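Okay, got some structures for you below.
Nothing in this text is a laboratory measurement; each read-out follows from the coordinates by a stated rule. A quick note: this is a predicted structure, and the numbers were derived from the prediction, not measured. Cβ atoms are built from the backbone, for glycine too; each structure is taken alone.
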Structure P
Amino acid sequence: GKPISDCSGIDVPDLVMTLRWHAEACDKLYDQLSPSGPGKVGMVVREPVGVVGAVLPWNYPLMMAGWKIGPILAAGNTCVVKPAEQTSMSTIRIAELAVEAGVPDGVVNVVHGDKEAVNAILRHPDVAAVSFVGSTPVARHVYETACAAGKRVQALGGAKNHAVVLPDADLDAAADALIGAAYGSAGERCMAISAVVAVGEAGDAIVSRLAARARALDVGPGQRDGVEMGPLITADHAERVSGYIEAGEREGASVVLDGRGLRVDGHEGGHFVGPTLFDHVRRDMSIYRDEIFGPVLVVVRADTEADAIGIVNDSPYGNGTAIFTRSGAAARRFANQIQVGMVGVNVPIPVPMAFFSFGGWKGSLFGDLHVHGPDGVRFYTRTKVITARWPEQRDAVSLSMPTMK
């Protein structure tokens, strides 16, 4: 779904930023030292966990590789990276560049395969930790399997990201932002906005603006100049997305824009699904419940701001969300009450910079720590507490705790 401009404008720069930040962080991973009484000192040191297994998704192969390899190496570990079968060449190129840069053999390793290769990583006795990004069902399997094997695990799952639009929002600016958030990369990203909660009078106004902008998108082969949305990753996935559009229509949602049957001249065999927009969607519909991972945006109506917050919080996912409003008070209420890991205020895709950490809540994350940044350092290291004392004279025999003296 990504045009080449998305690769050069997002994938590559984010890879570089992440690697640079973690490289600069290497000499700033300080330990802790504290006096612990007369003649005693306590130290907390962080040590590498060892070998880390990293399983990547196909949608942002360079960026995801950076999110794993950067903090893994900065914390002093080695890694075994398993790229997605559809986009493995990107990871191979990163490994080649690592060798050219002087990274020792055996530090960055790449293995190929499907679920058999993944399960081998999850169960291998030499792998100490596993980091995964993918769908929620697979993330749950990764988490449960690797935990059962005694490993540290972070498994990022799927999402159904909501954007709340209040009546006081700049609706033109909101529509511009939501078009990019919903249809960028053909919706094939875990931070895509796939549900808009339109509050009160914002409903009809935001739908009409979204429809006009979605119709104007240039859909075509990703390498062509000016293309804004490319084909889906595989024919099977395009068929799956089209099946959801059919289900939404069958279940009674209003089809504002139907992307099925799109044909691109000269690329009639391409896996194209055009921008699709549904209105008056109910929360029991499959197009609302499920992560479609395609260019399908649904609009749910809400009477009040409180109702909108309730809708977002009722979702089993909690990856990212956004609110569009001119009210600072409304933005603060939303940010404080929402049960989602990453929140944007007039920012449709609140992906943190490398020096923060990326991760959701609920069914969007299995594990305790988020990806890259400070949480990444914590995940890829383990703490050791050292207590030392140098007595000035010999101690008498005592059955009390020596650190309590």
Structure Q
Amino acid sequence: RAGLGACWSEPIRGVSGRVLGSFAIYHRQPRRPDGASLALIEEASRLAGIAVEQAQAGVALRAGEARFRSLYDHAPVALWEQDWSAVRAALGQPPFSGVDDLAGFLLAHPEQTRRLAALVRILDVNAAALAQVGAPGLDKSGVALGLAQNFNDDAMPAFSRAVVALAGGAHLFACESAFLRLDGVARQNELTLLVMPGHEQSLNFVIVSTLDITERKRMNDDLLLLATTDFLTGLPNRRQFMQQLDAEHARLLRELGGCAAVLMLDLDHFKAINDEHGHAVGDAVLRHVAALMLAARRKVDSLGRVGGEEFAILLPGTGMAAAAVFAERLRQRIADTPLAQDGDAAPVTVTVSIGIAVMAGTEAGYEAVLIRADKALYGAKRSGRNRIGLRGHNPARAGQREA
């Protein structure tokens, strides 16, 4: 019906050998293909196969890009498309070229870290990222976003670690950081940087996901505070004080020849205070003594409430003579500072007994120094209270010390 007399056909195959279609040549008159015609048909079908697969790949690529864009735009996590190629280029030039220890160099030259941070370009963000930084109306237009919305000035050490990782060939880097919302409020975040495949050398396509962890960190800090702090006095609790004591003992093991003093304090006649004035006043007395201890301590000292009316102080780098002077001053200050009460109620006089022991790095653990300090404390109690005791020996009277 078409008036054709011959058809020469060759399958169009893909690279895998799969048949994609056929290539055909038609003639009005019946004829057989010669060798040149067969070669032409085979070459044409091969080229057609390439063209078909490229067209299919283009369609798949566009569909993949559309899916990626949809996922990117509507992802519940904040996503940032960034270009770090200028950072990569800068690392190949002075003063970075030839630097063997990039991490150490950036640590020693924070101004160079800030210079690299200024080179990072933010190409795009999704709606979750805009919400995270407080962009008005979640509109990208007119919003000036910078690296400070991922790494603020306080987070430059984290940024420098990211630079070192990506420059070293890492495809993935994660860290905690701090960022600035557009209203200037500083918050904390968790970042994951992913270098997209094929862009490892240029670093011009980096996807950064960020998660605001400010509330989580605050909750963790609150839980840590509850776990390590005595709720009544605000001092570290027994468990936290023992951890500080253990850490100090570990330091002394490394620094032979060093020492630290441990003071155990016990309120004198505390039960009588509770019985006479009530437990509310007793609690106020505990807070009062804790405040006086805080006022007397050095920054390196550690305090703790280790029992009902028992406190402890760790004095790093302090020998027996200096610890005795500190303890006597504290004992005297507490005795001279009664707790004032509301109204016409008389002030409550408070005294403490203090036991002192010294710890050195030659001891196997910190438990022995606690035993010695306890013995010194109860020796002071037996000898009349309101005094200090040394090494568990018989204590001297208030204002005096035993050798």
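Please state which of the structures P, Q yields 6.0 when distance in nm of label points 7 Å out along Cα→Cβ at positions 216 and 344 is computed from it. Derived from the structure labelled Q. Between structures P, Q, the calculation of volume of the Cα convex hull per residue in Å³ yields its largest number for Q.
Source structure of the calculated read-out (mean count of other Cβ atoms within 10 Å over residues 72-79, 21.6) within P, Q: P. For FRET efficiency 1/(1 + (r/R0)^6) of positions 24 and 352 (r between Cβ atoms, R0 = 30 Å, to 0.05), the highest value in the series P, Q is held by structure P. From which structure (P, Q) was relative contact order in percent (Cα under 8 Å, 6 or more apart) calculated, if the value obtained is 20? Considering all the candidates, the number was obtained from P. Tell me which structure, out of P, Q, gives -0.51, -0.74, -1.01, -1.52 once log10 I(q)/I(0) by the Debye sum over Cα atoms at q = 0.13, 0.16, 0.19, 0.24 Å⁻¹, for residues 56-167 alone is calculated. Traced to structure P.
Which one of P, Q has helix-only ellipticity at 222 nm (-39500 (n - 2.57) for each DSSP H run of 4 or more, over all residues; to 500), as calculated from the coordinates, equal to -10500? Matching structure: P.
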